[in-house]
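All of the numbers you see were taken from the coordinates with simple rules; none came from a lab. It should be emphasised that the depicted structure is a prediction, and the values quoted were computed from it without experimental measurement. Cβ atoms are built from the backbone, for glycine too; each structure is taken alone.
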Structure 1
Amino acid sequence: MTQPLVELRQVKKTFHHLGRPLDVIKGIDLQLFRGELAAIVGPSGAGKSTLLHCLGTLDLPTSGQILLDGQDVTKLPGARLSAMRNRTIGFVFQFHHLLPEFTALENVQMPGLINGKSRSETAPRARQLLEGVGLAERATHRPGELSGGEQQRVALARALFMDPPVLLADEPTGNLDTATSDAIHDLFLKVNRERGTTIVVVTHNVGFAERMPRIIRLRDGYIEKDVRRTVDNPSESNEQAMSAVALGPSSSSN
């Protein structure tokens, strides 16, 4: 392994509640390399989501450094940090965070629109990504007309729009039934396998975590255990459905 894609150096995060400091992350060193697939696990309150938000620069640490490709992004001005985040980090959350007034296609286009591209420029790639997650026929539907699993697929397509080297997900299947969760898990694994995207997932789903080559266990704001291991090639839970999924080339080739 060479230079880490993402590196945390003695990252601490303190919040204040009712006038009292609450230390959530208590000094974490962590390196993530290109193409890694990792699960962050641990009991509730261990700091998992806070750590993920720091990894994605949605939350900056109280102290310590966050490096992306060797650059300390904690020193970037707000506008530059936001632009960097939009280009290089994709996010998928438990509650989707889709914009309800926009269609599935428009939601997927959003990162490109934020980056200054026009609707006509971004539409073809958005359609390609929706097709890739099996939702080509739902492009004109708004989030309220989609199932929970379909909304999460739209969120995944949106997260991939800028072809980010890093994809972060916080309990992406926490509100889904088992069969739908398995299909979403397969999509994440397929993205990693076919695109080489570095993926980090916070999850309470033991089965999903066990499919990951790396498991990072948090407890009380510290990394309790960080294990890399060899796992069998993840089996696809629904081969017929997945055979229709073609995530397509990266945006750089479009």
Structure 2
Amino acid sequence: MKKQKPCESKACAKKEKPCKPKGSAPKRISSGVPGFDKLVQGGFKDKSINLVVGGPGSGKTIFTIMFLIEGFKKGEPGIYITFEEKKEKLYEDMLSFGWDLEAYEKKGLFNYLEYTPEQVKRLLIEGGGTVDSIVTKMKAQRLVIDSVTSFSLLYREELAKKEAALALFEIIDKWNCTALLTSQEIGMEGIEVSAALQFEVDSITILYHEKRKGERMRALEVLKMRGTKIPNETYAIKINGCGFEVLPQKVDF
């Protein structure tokens, strides 16, 4: 039997604890957004819950649809749950970027669900309800909830908001999906993320659409992402006929 070559590290030479192989890097799920994945070590962590925050017109819906379409291209089914977007309008708007959501729906890769905040509240009580059966049937791997702002308004107390958020996250964890949630929470000082969400989600990405010297500027900042080395800088973004793109230029707000 061939002898195993001894470890030559200094720790082992000193007869300290034996060397342990490094754990494998977590699986990354591509966002589908050009320029974003390289900022976060290849994409979102597999089966993570991620928050995309921004004001009206900042590109949240486009960002999340690109995330879903990236999955469709790989044969990964996805679900879009919304409290605000009408199906016909969303499908029409996305066609302007060349994305035929109806075609993906017919292939069984996409499911659009329009819920009221009250229905989602009932979903938490039921432990998943109808959505649970849809996720299981289509074996969904990607999930978008657009947006959680309306849902959080059902709860006045911060503690109640946190408990509801935890209940929602438990259900998402059970579904084994990589999830993107959008939020439109805006305060007097700019964008503010509810404490009920900011400590529970795995990542927070902020989309800016600020007016400077009479001109609107778009930018993106990765505020946090667990287990990921993220940049401290804010980057310019553009939205055109091809969708959402993160540019290499840094922005100083």
Structure 3
Amino acid sequence: MRAQAGSIAAACFTASLVLFSSAACGVRRDTAGGPAAILLFNGTGTSPNDAAAIEAILRRQSLAYATADSRRLNGMSASQIRQYRLLVVPGGNFVDIGKHLTAAAAVNIRDGVRSGLNYLGICAGAFFAGDSPYNGLNLTSGVRFGFYAAEDRGIRKAAVPISLAGAPALEQYWEDGPQLTGWGMVVGKYPDGTPAIVEGMSGSGWVILVGVHPEASASWRRGMSFQTPVSADNTYAEVLIRAALNRIWLPHF
């Protein structure tokens, strides 16, 4: 199993090098706006642990980013949002995320994406990108996502093997995440064959939605058994961020 884990990490690292070579980002964290390429939403409803995990990856890769809480995002116009290349919405509670953003903010984000802003939604951020009744963005032309089937069996979090197109499977942390049937090209699949990772266009914007947490730190895994090392999953998270930022198609089924 160690040899398999090593090959997984190597495959992810190789893929990440290809994506990283096309990046053109600064290295300054800009919490006030400015030249940052990435806007990370960390407002009400998002998980502070997940926002921190994403920030750690952004810092490790020297990607310039700004953060926005609910109040700041509610006050931004579509043109202000479009000053960034990528909006990242992490995991948390998609109901609370939607309820604490105004309808105008949702429209501005949607218009920003459809006019060229890229979007990466992880877990709750993927739910929020769909046709959620809780002020969802509807980047998916009316497609509303449900929970992955483990939820119906009373499972709230688990180590879940995700099959990837053209790469070894990765066992990733899942917690109350969506399955993404009905929109986009399928990049990764849950064990039951439903989509776990999808990609596609919404207007002129590039969108990647993820139902699992490859960015999860080791502390999230306490009491759970994983065959895939944290480093391999985190490297794949880097691949997803770079692909979303640079509008790169990932291999799909």
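When Rg and Dmax of the Cα atoms in Å is computed for each of 1, 2, 3, the one that comes out at 17.9, 55 is 1. Comparison across structures 1, 2, 3 (criterion: distance in nm of label points 7 Å out along Cα→Cβ at positions 62 and 86) gives the highest value for 1. Please state which of the structures 1, 2, 3 yields 14.5 when mean count of other Cβ atoms within 10 Å over residues 102-109 is computed from it. Structure 2 accounts for this read-out.
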